[in-house]
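Listed next: structures, encoded as structure tokens.
We did not get these values from a lab; they are worked out from the coordinates using the rules stated. What you are looking at is a predicted structure, and each value in this text was computed from that prediction instead of being measured. Cβ atoms are built from the backbone, for glycine too; each structure is taken alone.
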Structure 1
Amino acid sequence: MLSRRQKHILLKFFSMFSVVRGYNILIVVIAQYLTSIYILAHDKPLKQVLFDVNLFMLVLASSATIAGGYIINNFYDSEKDLINKPIKSRLDKLVSQNTKLSFYFVLNFTAVVMASYVSFNAVVFFSIYIFAIWFYSHKLKRMPFIGNLTSAVLTITPFFAIFLYYKNFETVIFVHAIFLFLIISMRELTKDLENMKGDLLQNYKTIPIVYGQKVSKIMLTALSVLTIIPTYLLLYKFDVGHMNNFFYGSTVLLVVFLVILWKSKTKTHYLILHNILKFIILTGVFSILLIDVSVILNRI
């Protein structure tokens, strides 16, 4: 049996894990390594990529920065989250705001130190990234269009760090990035629809609040249609191996998404739509493995 103190410490740990969304960070780490192995450094030996200390430091710096970003976002959104996410909000409040902010500064300092191991350019990159996350949470998040666009860009920025490290400018990489950017943009707008109640009470000027649900649905439909372009290119102009099954499947899911979207009226409906997009993103990460199923045998 755990003592009362041990239970308290465990609850604090889960609270902080919830604040920094450790599960999301784990997915980003996996995605960065899979992207490096199968897309950005596909011509390098597997061991060279896996045991590259510079890559490891960039991934750790990304993780620390993202964790810090979730903390500062949680700090600014605490009142809104009480309305939109009451259960998660209660768990998050087990750790004081002062503790969260202290951890925020420690994480950002650690990220810069890790980046300094790679290069001065990496330090500049992560310093700008840290500032951009803070400015988004403090100011831009409350603005329609700009907030959504900034959030989508910040989400894919960790992959840009790896992209700059390998300096691989193949067209297929940009097409993958466009597809991911469109799906993430859809997820951000869907989250705005899901969180309308809290956003309205806290005076957040999101697209659904300013322009209404119908305009938001039209925009989501347009973004869904735009995904056809990178999907077509990746299926018929580039070799993505068995990952083509993911793109066929994601197209079907986006059709289902649109059918549900135009029938949606409640928070529960938008939560379902949000989970469909999260599933597409999560499946897409692990589908990278399908680009070359023999990579372990061929590149050791």
Structure 2
Amino acid sequence: MQSLTYYTLDVFTHTQFGGNPLAVFTDAVNLPTHVMQQIAKELNLSETVFLGEKSSITNRWPVRIFTPDRELPFAGHPTIGTACLLRELSWLDMSSPLVLDEGVGPVPIEFEPIEHGGYIARFQCAVDPIVEASKYDQHQAATLLSLDEQTIADLPYIADCGIPFLMIPLTHPKDVENAVFNFNFWADHLKGERVEDVCIYAVCSDKNDVKMRMFAPASGIAEDPATGSAAAALSGALALREEQKTGQRKSHNRMIYQGAEIGRPSYIGTFVKPLESSGYRVEVFGQSQLVSQGTFYLQSTV
């Protein structure tokens, strides 16, 4: 019987029992892919991370990220949570940058002190954001969310900053709260499509904060409490769409609120900056709280 050490953390929160729970296995170098997937399904968290063998380069690890049903090339809360865990375990040389090698490529991470103690972890997305049209209209979006059509602020579109999402803009943050996801409609119209994950949002009155929810039934996640990859895609998309409307290219700081509807309030910071020629680079930042350490007993017959 093999014993595997793992830790759990709550990510994108400043307190325990908020944010998005995460499991990180720190001694699973030789685990086969199918076993990683079985463990992720057993734990049934939004994502589970498996650390690979540390690189000969200081502060560099390969990581693999699994939902209960599939492997992901990139995800925000596993990136933040894994970085914070490595720091909490004192595995880092704090004089050198941290890099996690994910399916989308190398993801550099920095730590910054915050007021009243503690720190945030900040990563730069390996993929720059893109926006493209979707085939869905406002009536279909309203049906999917069990809302009146007038609450849909604009046509749904696809945004991608490492993972693609169907984005549905709503008129008011209250509409985001009131949405009831229609899983039957999703199964009939979105299941099996190239983009299956759905992100709904509304910009708050001060224009810097955004209320967001994310649904990923294809990954075994009815609703996710904090989705860094969706926050990155959304922030990048908002900058691109503003440029299309105004012709102006500007940096944006945004705080994205998610998870309150399922009892896991989360706070995801994003920063979008224009690149020299065209496009934008997206950064995501947040806090993480270490919750537990455990041992997973893996039978030799698995």
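Between 1, 2, which one scores greatest on mean count of other Cβ atoms within 10 Å over residues 110-117?
1
Comparing mean count of other Cβ atoms within 10 Å over residues 22-29 across 1, 2, which structure shows the greatest value?
Values: 1: 15.0; 2: 21.0.
Ranking 1, 2 on mean count of other Cβ atoms within 10 Å over residues 22-29, first place is 2.
Out of 1, 2, which has the highest value for distance in nm of label points 7 Å out along Cα→Cβ at positions 174 and 270? All intermediate terms of the calculation are to be shown ahead of the outcome.
On the way: 1: 3.5; 2: 2.5.
Max of distance in nm of label points 7 Å out along Cα→Cβ at positions 174 and 270: 1.
Taking Cα extents along the principal axes in Å, for residues 94-205 alone from the coordinates of each of 1, 2, which one would give 53, 34, 22? Present the calculation step by step, with values, prior to reporting the outcome.
Numbers: 1: 45, 39, 22; 2: 53, 34, 22.
That value comes from structure 2.
From 1, 2, which structure was log10 I(q)/I(0) by the Debye sum over Cα atoms at q = 0.13, 0.14 Å⁻¹ = -0.89, -1.03 calculated on?
Numbers: 1: -1.02, -1.16; 2: -0.89, -1.03.
Source structure for this number: 2.
To which of 1, 2 does the computed value -6500 (helix-only ellipticity at 222 nm (-39500 (n - 2.57) for each DSSP H run of 4 or more, over all residues; to 500)) belong?
Values: 1: -25500; 2: -6500.
Here the read-out was taken from 2.
Could you tell me which structure in 1, 2 was used to calculate distance in nm of label points 7 Å out along Cα→Cβ at positions 134 and 238 as 1.7? Can you show the working numbers first?
Values: 1: 3.5; 2: 1.7.
Corresponding structure: 2.
Assign the value 4.5, calculated as distance in nm of label points 7 Å out along Cα→Cβ at positions 14 and 30, to the correct structure from 1, 2.
Values: 1: 2.2; 2: 4.5.
Considering all the candidates, the number was obtained from 2.
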